[in-house]
Structure I
Amino acid sequence: GFACINPSVSALISRQTDASRQGEVLGVNQSFASLGRIVGPFAGSFLFGLHPSHSLPFVAAVIVLAGVSVLLPRVATGATR
């Protein structure tokens, strides 16, 4: 999954960031992506331990998609600059 998304996110970040700050912003992006890959499995297993439900991944996906649907129009119109 990340093989398709990672280049797109890097391109989007580099297009939306000033040339003098691209390295800094791309580094922060990679840091948070790595942190998510470290913390995510622990958080998921903790939540599953609290409430063993097979619908939990789907609920998490809906929450993430809702967040993306709020942020995506801002990026598309250039409102984040």
Structure II
Amino acid sequence: MLNNCVKPIYFTISHLKTNLQVKEDWKYVAMVLDRLFLWIFTVAVLVGTCGIILHAPTLYDTREPIDVRLSEVAMATMHHHRRT
């Protein structure tokens, strides 16, 4: 009689432990995927940022900047250096 009462309790406890283990396993999977996607995102952002910066046309423009070309102070300084 006592054995018949205890069996359902053990079954319930075993079932709860199994559910808890499944929950913990899914938490671990979520953490691993979170880290993986963090690294993928980080690499994508760094590559994108470097790509945008390296394609900036001003990095490869060898012309004299317009503010230097049109600046009276710069022109006077350059003119002064040419005389000496």
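Values in this text are rule-based calculations from the coordinates and carry no lab data. Here the structure is a predicted model, which is why all the values come from computation and not from measurement. Cβ atoms are built from the backbone, for glycine too; each structure is taken alone.
For this structure, a couple of remarks:
- Value 9.9, calculated as mean count of other Cβ atoms within 10 Å over residues 10-17, assigned to which of I, II: II
- Structure from which 144 was derived, volume of the Cα convex hull per residue in Å³, options I, II: II
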